[in-house]
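Colleague: Once you scroll down, you'll see the structures, which are given as structure tokens.
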Structure 1
Amino acid sequence: MKRSKPVTSLLKEFRTFVMRANAVDLAIAVALGAAFTAVVQSVVTDLFTPLISAVAGSSNFANLSFNLHGSRFSYGLVINAFIALVSIAAILFFLVVKPMNAFKRRLGHESGTQPKGLCPACFTEIDARARRCPACTEMLVEDWAKGN
């Protein structure tokens, strides 16, 4: 069976889109993020929650709830989710952000060291070395940022 031209070109365009490096990197990041979240959720549910439950005196922290007019509110699950969020944020901060910032400082790429200026057309703060505003695409004259 022979494919029509529009379908073939559509499939080629889709393949080009999917094979772009940023699309593949994003897919890998999502998969790793899901796996990382599962591990952190397990640590929270199986390690942190029992420790907190032992201190709080409850046998199962995740089963903490109350009923109001026939509706069940599982606040223990909300607390577990909050602990997982804080754990993930702390792990990412200390194992990814801090080392990356130290590495950038070591290379001399400290953030915020580049001079900034306001675009004369849209007043967006942009790098003073820019020749075109990324927000409004205004062409910028030489030394445009010195007037700011």
Structure 2
Amino acid sequence: MFDESAERRAILKLGQALQDAWNRGDAAGYAALFTDDAGFVAWNGAHGYGQQAIEEAHRPLFAGPLAGSRIALVDDADSARPESLRFVRPDVAIMITAGVVTLPGQSAGPDHDSVQTFVLVRNGPGWRVATFQNTRSQSPPGGEPQPG
């Protein structure tokens, strides 16, 4: 029997594990939370497929320009994150969350905000990321972001 509340908690644990691996600068640990054939699209359009490609893309980032960076994907029970979590089937979910990456010495601000979409699959005893899309948030030219 499908226990939506338990599955939501399990997915939030996956989000926390992604956040923790990123915050440790652990490319292998981060990639291990994706399926073997996962798709990944970064904020700048760079993309790859598979755990190995995800690890290889993140290793130089964690050693270079993103060294010491922190990501916020999910928060505690009082948080608004994720913005949306819905089950397509008991073993497939879509999570949309506002994410932010900050570098050492920086504070979070609108120029660091992203909207991240995760397609998640129950893989054996746990959840894994099957597809990830990261889009940098920005206001439309000459105006404020529009709802929708």
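Colleague: From which structure (1, 2) was distance in nm of label points 7 Å out along Cα→Cβ at positions 35 and 107 calculated, if the value obtained is 4.1?
Modeller: Computing distance in nm of label points 7 Å out along Cα→Cβ at positions 35 and 107 on every structure in 1, 2 gives 4.1 only for 2.
Colleague: When you work out distance in nm of label points 7 Å out along Cα→Cβ at positions 11 and 123 for each of the structures 1, 2, which one comes out largest?
Modeller: Comparing 1, 2 by distance in nm of label points 7 Å out along Cα→Cβ at positions 11 and 123, the maximum is at 1.
Colleague: Volume of the Cα convex hull per residue in Å³ computed as 125: which structure among 1, 2?
Modeller: 2
Colleague: For Rg/Rh (Cα atoms, Kirkwood Rh), for residues 27-82 alone, the calculated result is 1.02, so let me know which of 1, 2 that is.
Modeller: This figure was derived from 2.
Colleague: Match the computed value -16000 of helix-only ellipticity at 222 nm (-39500 (n - 2.57) for each DSSP H run of 4 or more, over all residues; to 500) to one of the structures 1, 2, and report its label.
Modeller: 1
Colleague: If we compute FRET efficiency 1/(1 + (r/R0)^6) of positions 19 and 43 (r between Cβ atoms, R0 = 35 Å, to 0.05) for structures 1, 2, which one ends up with the highest value?
Modeller: Structure 2 gives the largest value of FRET efficiency 1/(1 + (r/R0)^6) of positions 19 and 43 (r between Cβ atoms, R0 = 35 Å, to 0.05) among 1, 2.
Colleague: Comparing structures 1, 2 by relative contact order in percent (Cα under 8 Å, 6 or more apart), which one has the largest value?
Modeller: Of structures 1, 2, the maximum of relative contact order in percent (Cα under 8 Å, 6 or more apart) occurs in 2.
Colleague: Related question: If mean count of other Cβ atoms within 10 Å over residues 91-98 is computed to be 11.2, which of 1, 2 is the source?
Modeller: So the calculation was done on 1.
Coordinate-derived values only; no laboratory data. Note that the coordinates shown come from a computational prediction; the quantities given were computed from them, not determined experimentally. Cβ atoms are built from the backbone, for glycine too; each structure is taken alone.
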